[in-house]
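No lab work stands behind these numbers, since they all come straight from the coordinates. As the structure is a prediction and not an experimental result, all values here were calculated from the model. Cβ atoms are built from the backbone, for glycine too; each structure is taken alone.
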Structure P
Amino acid sequence: MQLDFDLKGTISKPKPTPKPAEPAILTVSALTRKVRGLLEDGIGEVWVEGEVSNLRRQSSGHAYFTLKDSGSQIACVLFAGQTAQLRGMNFADGVQVQLQGSLTVYEPRGNYQIIVRRIQERGIGALQAKFEELKHRLDAEGLFDSAKKRPLPKFPRRIGVVTSPTGAAIQDFLNVLHRRQRGIEVVIFPVRVQGKGAATEIAEAIRLLGDPSTSGLPPFDVIVVTRGGGSLEDLWEFNEEAVARAVAASPIPVVSAVGHEIDFTICDFAADFRAPTPSAAAEILSADSAELLDKLQHHTARLGRPVLMRLDGLSHQLVALQRTALFLEPRRILQEKQQTLDRLFEALQSTAESAPHQLRLLLERHARILAGHRPDLKISELSRRLSTYRDILERRADSQLQHEKSTLARNAAVLRALNPAAALARGYTITMDENGQILRSAKDATKSKELTTRFHDGEVKSEVSKT
């Protein structure tokens, strides 16, 4: 025990030793959850590069693998909803990849892992950045403006295809096109679709097909640029600026059908229409022959029904006319019409002779009516009535004025009798306190310090000394 001394040399009371604090004891789950929170909040989303190993694909669609380098490794999981991006990619053990994901902890085992959101082969990042830069620049120039997109021909007769003649894409395109609609002419312009220099060939082919007069080719209704699927590097020639500008400058519509449905290229954005696959491009540009025949038969029936109905109606009218008296006995009908004409002529002649007399009688009757409504007589009558009404108004106005004067005189006499000034003129006065209240009793004067007495010609101030 430690003893403390004060300045006077006396021994002070000993200080008690503090008890050690109780340690915070966590469960394994709580500790794991705390570590998980630190990782997710402190690191979160990361980009990591390494080699794929121990790849396991589950029936659920999820993929589990380890990402490693020469010194370390980390577990990774790619859930089924994200595995579509692996299509066309060489994803296997030993492949160098770059991935983006969230760093977290798998709590049941206490292992830290990466939940992968995006994955690409190493080296893809630079190509993707180049892709985005070119896309943004051309879009700013208006090369992808939707208002400039031209509609595709509904029934093209000649199609120019820019592709490799030995690839599977052209076979798929031709099979679907000719199965749906025979008779469409297809001209294949062979080019390389991969490798250095392929972009120049593709752009030149689009230019020649768009202006066939320079190459001696027949005119085309639409151009199709196509190839099969592949990685970003395989499709890169279709991301070159020369191809995009050739597509945008084409005087005829261009369809881009490059890669699979998930693949997008700069050529797709510059084209008038993007087809997800070569087969889809063939379906879009061709009409189903069976469907066209059905529509043709339907429209033929629709056009034929009104014509047949019209012919049938005219036939009935013709039969009815053949049975009429005009058709059977034309001479008799003509004689009856002649008699009717004679009768109408006689009636018209009789009317013409009697019409002047009737008009004369009508004129005389209207003259009598007008004589009874002569304006000068009406004016005289109205003037007389106006003079009478003026006299009546003047008499009533004089009577009313005299009545009002009498009433005014009576009211003035009453006011003069009730006027307080008249009473003051006769020698009366009015006494008020300092508040201007009239005193009606002598005892009210004791409550006021100063009185005001009003005469007819002025006022007098006074003080109360005795009541």
Structure Q
Amino acid sequence: MGDATTDLDLLIIGSGSGNSILTDEHAGWRVGIVERGTFGGTCLNVGCIPSKMLVLPAGRVTEAREAARLGVDLRLDGVDWPAIRDRVFGRIDPISAGGLDWRRQQSGVTVFEGDARCTGPHTVAVRAADGSVTELVSERIVLAAGARASVPPVPGLSEVPFHTSDTLMRVDRLPEHLLVLGGGFIAAEMGHVFAALGSRVSLVHRGDRLLRHEDVDVSVRFTESFSNRAFLHLNAEVRSVAHVDGEFVVEVERDDPGREPALEVLTGDALLVATGRVPNGGQLNVTALGARLDAGGYVVTDDTLRTDAPGVWALGDIRNRLQLKHLANQEARVVSHNLLHPDRPARIDQRVVPHAVFSHPEVGSVGEREVDLRARRHPYRVGRCDYAGVAYGWALEDTTGFAKVLVCAETGLLLGGHVVGPQAATLVQQLVQAMQFGIPAERLAREQIWCHPALGEVLENALLDAAG
């Protein structure tokens, strides 16, 4: 039994997308929101928004450095990292604080700041920073507690002051040499930011290329391009980490194909661990509610986002392996409706889900990869177009970017689309629309007028290529 007990109509664990569940229709409900970190969740405070606000100045610096090929001499006088950082968090922190104050003042809503643990059906205990425990009993519970940085079991790692994406963006000074463990989207985005702003960046990745979750052609092209801006240590396993006199010492074993395994030692003044994120369902002990976790630790729901436990829903990174904010927002809308209208539940439709990597080059992707289609022997056609093959690509002097579409050989419908290069995340949305609404690839290419000479022509030509 805790120090106090509170009865609620609705308990939301997590203040990210879960915070957006409440509407005017919930007026009169006794609602609790639990948050153990900064109010507003991952995206606002340590994820999508601050990282993209850093990507923007990094992009400006990169453009300046690449301007010479356009006949323009843009000289960089310097980078004011504290000003860049303070611009970002000077905008974000007041939004977080304002959201917390607003919820605290809202009639019928109580914010509980502390660490939550599920203790039984409909029951959650919240331990505050002072050690006091409040037991919350609620008819309805929404699990929206997200995910956390995964830290691999490398000898010595737990004993050194490494960064994750939660902390790196707030450092007081730019690292001279940033060591990055990982080769996924966080490593690619943060590596881009700090390399552009002046740090030497070394990425250590156990795979043979970066962004291995992308289509192979995208992953290969991105790795080739990124190797010009950072030192890549691929096919590498970290054997140990130490921190000596303010310097990180990382021992790496390289196992390059055709060569004997070799040890090398990397040193730097900052270390970023970017080896993935794990959902928080296990930490919350959600099985005590009667909810179920899958093999990856994600909360299992049906397509109405109900769990196996009566009166318990889940949304966002705690249940969705893709861990994308736009999915969490969609799920919050579904849960909000279903809390109010359990007799006519809404259902999620996540058949067509885009994602992007805001690095340099940028990546936008939707649907299936070619390797997946091959694996299940699905007949398909491939269409490609390099940025260099269209007029705007000529203007950009781009030699890296391309668009690739995968089209069903039987139906002519798009199965997947992958873009690398400037504006990739924006371009891919046209493919998302076609896939969502069942527009055949050839019709998309031929039955609309494409603006010339705009970058959209790279998609037009890729689609026409798939059509033969």
Structure R
Amino acid sequence: MQISAVSKGINEWSGSVLIAGVLEGAIENQINLFKDIIKDTYLKQKFINAKFEGKRSQKVSVELVEGRIKKIVFVGLGKAENLLINDLRKAASTGARQVSGCESKLGIYFPWDAFDPSSAAFAVGEAIKLTSFKDLRFKSKPKDSAEIKEVELIGLDSKAAELAISEINPICEGVKLARELVSAPPNHLTPYQLAKEAENLATDYDLDLKILNKKECEEKNMGAYLAVAKGSDLEPKFIHLKYSPKSSKNKVVLIGKGLTFDSGGYNLKVGASQIEKMKYDMGGSASVLGAARAIAELKPNNTEVHFIVAACENMINGSALHPGDIVKASNGKTIEVNNTDAEGRLTLADALVYACKLEPSAIVDLATLTGACVIALGDEIAGLWTDNDQLSEQLTRAASKAGEGIWRMPMQDSYKSGIKSSIADLQNTGPRPGGSITAALFLKEFVSSSIPWAHIDIAGTCWTEKDRDINPKGATGYGVRTLVNWIKELSFKAI
């Protein structure tokens, strides 16, 4: 998909389909603007019949028989005084869903003047690209996805938007990779295959790669991670990718939970737990590898980035982890396993210890960690836990810029009593109330107090059961754009 900004007016543009944003209360202006393309009385009646007033999420399509433009999709933007950059993103996505994809050229005409040209161009361009993505890899006879070939942002300063437009494809391809990883069935995306995906990234984008096998993880005393992997016939793979810029004043580590399938172990997932969806329990690793794909192509300065995934399955066999077992993590802490379905935090424990030994400026982990976070924040907002205000502000700003919902949650230290064990240092789950908080407090036990650290729980945001904004039904690729925005910001400052 080629995306470009063109400074020509709406009446000069030549293409087959147009998406036009309409501000609430500006219907007459819109009718006058398009009177050379659509007869004004016809368009006015069309708006009346559809009760279209330009309110947010309203839409109406107009098919044209004569002239160069064959279809115009009008999308409501709401009131001008309340207009946000994310409204443009959502409106572009709404309009894109009304386009079949067989059109050779799509035009977008929005009130660009309300925003910085680069921000507006990027938000709209990425919305069109990500909304249009369809994963048809596992269809026996896949239909042509008919992606739109060319998109023009009409009336936008091309020079001002040039750099932003050049970044759309690398970042969207990172999101696409994350979506494809999460969507892949567990018999296809095994720990071995996830490691192969990392290997492909290293080869294609000149990243450093280290993959630790089971024996090497044993030598590093990763008892918590390996305990989870024992129930599977498939070998675990500990993945470590590194991006190294020419100069570096920051070093950060991004960690993604990498359970390629989570049965729950002996605490088997039953009933409403949706065991058939547990291929997406590696959503954190998908976000981290998707971010690696984007960052490696964008090549931001001044920040060395490490990408870590402790990949394995949580299955049941004669060697599997028992409820009641005690395991020892690589920092020496012992953990009583009172629930084998709280396995992600065990794998992350050893990944966090490994990350701390790299002596980074900051660590961020992403994980589909708790159902409690979904109950608290739903499926559009991820939970953020950190004791570091600066890191919280940076990540919140990065998520906001991406249009990805995030909310800082409390690190209530008194709740730590809920994960104390009478026979070990810790137990891997606490009481049901505040379950996502005690999960974060558990992870904190494996992070050096001198290193800024943040945990992002994406259990609700990793997957959607309906077409929503830029996300078609299924894997969302949540987190890729937030992480990339954060790394880009760090290229201009030290942590």
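Quick one: Rg and Dmax of the Cα atoms in Å came out at 58.3, 168 when computed from one of P, Q, R, so which one is it? That value comes from structure P.
Work out the source of 6.1 here, i.e. which of P, Q, R gives that when distance in nm of label points 7 Å out along Cα→Cβ at positions 402 and 434 is computed. Working through the options, I get structure P.
Quick one: distance in nm of label points 7 Å out along Cα→Cβ at positions 106 and 130 came out at 2.5 when computed from one of P, Q, R, so which one is it?
The correct label is Q.
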